[in-house]
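A short reminder: the numbers here are calculations on the coordinates, not readings from a lab. Computed from a predicted structure; not experimentally measured. Cβ atoms are built from the backbone, for glycine too; each structure is taken alone.
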Structure I
Amino acid sequence: MDAQEILRLYATGHRDFSHVNLVQVCLTNAKLIGAKLIGAELVGADLRGVDLTEAHLNQARLNQANLAHAAMIQACLTHADLSGADLSGANLTHADLSGADLSGAKLGGTDLREADLSKADLSGADLRGADLCRANLKETDLSNANLDGAYLDEADLTGADIEGAKIDKAGLRGTRMPDGVVYA
């Protein structure tokens, strides 16, 4: 399936694109609100500025995809592979990324307010300036991640691995740290 076909089908009301092969497809600025892309192959896809609000991308393969400035508000990305993906400036407010692989991902300036990142792998991720206020980061792997300038106010990091993570300049007001202590 190519970009033209998926956009044509979407325009006719089709929403289920589960398990489709869209490797390296270019869908920049496309509107795919509420689309079902469960298990889809989107490796290396160019999805800059795409609107995937309330989309279902559970177990999708988005590694090395470019999702810069994408709108993924309330999207479901449980157990998705986003390793090495560029999500800088994307809006993932209220998104479910539990169990997702975001290792080495670029998340600078990304809006992850109230997102569920529990048990996700964010090892080595670039989260500089990201907004993670009230995010669920329970048991998340943040080892060697760069959180300089990130906002973690009221986030829950209970049981998270922050070994080697850069959090010196992060906002931590009311944050529940890995040991359960709330940062003042």
Structure II
Amino acid sequence: MIIFKTERLEIRQVTKKDLDFFIELMSAPEIIDPIPQPKLAPEVIIQRFNNVTDYSIAPLLKEKVIWGVYESGKDELIGLCAFLTNEDENREIGYRFRKKFWGKGYGTELTKNMITYCFTVFELDIVTADVDTKNIGSVKILEKFFHPFKEFYNEDDGCTDRRYILKKEDWLNKQ
């Protein structure tokens, strides 16, 4: 089932056939190091995969959901997008792509459409995104749409994060 589409991408629920690509997205150092994400044990990755394949849209406004990103009309999982809730109880977006799909503009395309989804489907007034300040690729993407809000040391990940924020009224004024 397609949840939403962009110009070149389809966002869908991850299915059991996506396991190998999901493992790559959760374990490849070039993907997880810039996030940063600690290396996960294989059994933890499998547990997360099982959780992701069981998500439904119902808990979205209160919890989190992770969906698969696919090129339109294709069945190969190329990335993940996440709708989360941060410690300030604001909705947060996140994404990651397999390395062979970097540099194609997919991050920008997905981010723009995730923001639209948050404001139109979830009817949110504010959307946030956190990024390790050393993750230059994601910083460049987020700065196209969001305003820097604060920087803080993320003890869990051992890095300095920057939180970006976007208000619905600012988004609508740019459209």
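Before moving on, here are some points about what is shown:
- Structure (I, II) behind the derived value 0.95 of FRET efficiency 1/(1 + (r/R0)^6) of positions 43 and 91 (r between Cβ atoms, R0 = 35 Å, to 0.05): I
- Read-out relative contact order in percent (Cα under 8 Å, 6 or more apart), computed value 18, structure in I, II: II
- Label whose coordinates, when distance in nm of label points 7 Å out along Cα→Cβ at positions 3 and 131 is calculated, return 2.9 (choices I, II): I
- Source structure (of I, II) for helix-only ellipticity at 222 nm (-39500 (n - 2.57) for each DSSP H run of 4 or more, over all residues; to 500), computed value -1500: I
- Which entry (I, II) yields the derived value 19.1 for mean count of other Cβ atoms within 10 Å over residues 107-114: II
- For Rg and Dmax of the Cα atoms in Å, for residues 99-162 alone computed as 9.8, 25, the structure of I, II it came from: I
- When P(r) over Cα pairs in 5 Å bins from 0, in percent is computed across structures I, II, the figure 2, 10, 17, 25, 17, 12, 8, 5, 3, 1, 0 traces back to I.
- Among I, II, structure where mean count of other Cβ atoms within 10 Å over residues 11-18 as derived comes to 16.9: II
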